[in-house]
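**Q** Structures incoming, each one as structure tokens.
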Structure 1
Amino acid sequence: MKYARHLWTAARILFGLFFIYSPIMVIVSFGGNHPPEAVPEAARFTEALNASGFMNPALIVALFVGGVALLFDRTAPVGLIVLAAPVFVIGCFHWFLTHSYVWGSIWPIWYAALVWRYRAVFARLWERHPQGG
């Protein structure tokens, strides 16, 4: 496929841009707190995150750093590692608390596709002997 490389690049950059935009929107629109949720279970979860005082700043930093890292091919695997836990939590939040199955599935599926794209880089994490040593 002639344009496959460009499609992967677009997928990586769009994924990264979303995770740059999201924390900025949370800071600007909601003062660093999660947006209000209509589902009571989801509202209690986000209220607990807001009340903790440290989870929102930690999430904002992780999402932003992971998003920025995804903008560049060289640092994309690091961005994927940084975003692993937040993407998992986003999926579970929407699957189990808001019951928004489609929205909750988009991010983990997109994430898994990008991890698959960089599987050769991640495979090195499991090598018995480091390369060159």
Structure 2
Amino acid sequence: MFLFKLLLLFIVIFLLVISMQIAVRKMFKIEKKKSGFSYGFVNETHKKVDLSLRFAGLIFIIAFNMYSFEHGFAFSNYMVGLLIFLIILDLENAFFHWKYSSEPKQSILILSGTVMIIILYILLLPFGLMERFFL
């Protein structure tokens, strides 16, 4: 039953994100990017900054898990930290696409995805839905 609920949650979130992206693409006339599975760094500086932020985030997650093991684990605090980390990564990605890319409108798409994640988080966390799925 747990796997079914988890799969259903991921499908609903996936459909919401895809429909939001289609709407934003039509609204702002953003062309679909041919990227495949590649992350698509704008330049070498973007790649270095992004990898540095990801490494720092990994260190933060490990340190937080060690701290929470000793002082009691609060799932909502962990999710807030993870959300802030994802927002920082998306803001960095949007900035580099806006400032240095040949397609600056892609930053609008990135920021709309970030807003969608924040909205989903705000909707799921207060009701304890995330704890029910992941704990």
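What follows draws every value from the coordinates through simple rules; no lab data is involved. Only a predicted model underlies this, so the values are computations on that prediction, with no experimental measurement involved. Cβ atoms are built from the backbone, for glycine too; each structure is taken alone.
**Q** Out of 1, 2, choose the structure whose coordinates give helix-only ellipticity at 222 nm (-39500 (n - 2.57) for each DSSP H run of 4 or more, over all residues; to 500) equal to -23500 when calculated.
**A** Answer for the origin of the read-out: 1.
**Q** Let me ask something else. Tell me which structure, out of 1, 2, gives 31 once relative contact order in percent (Cα under 8 Å, 6 or more apart) is calculated.
**A** 2
**Q** To test your reading of the models, identify which of 1, 2 gives 0.60 for FRET efficiency 1/(1 + (r/R0)^6) of positions 53 and 109 (r between Cβ atoms, R0 = 35 Å, to 0.05) when calculated.
**A** Source structure for this number: 1.
**Q** Name the one structure among 1, 2 that FRET efficiency 1/(1 + (r/R0)^6) of positions 45 and 61 (r between Cβ atoms, R0 = 25 Å, to 0.05) of 0.50 was derived from.
**A** Clearly, the read-out refers to 2.
**Q** Among 1, 2, considering only Rg/Rh (Cα atoms, Kirkwood Rh), which has the greatest calculated value?
**A** Checked 1, 2; max of Rg/Rh (Cα atoms, Kirkwood Rh) sits with 1.
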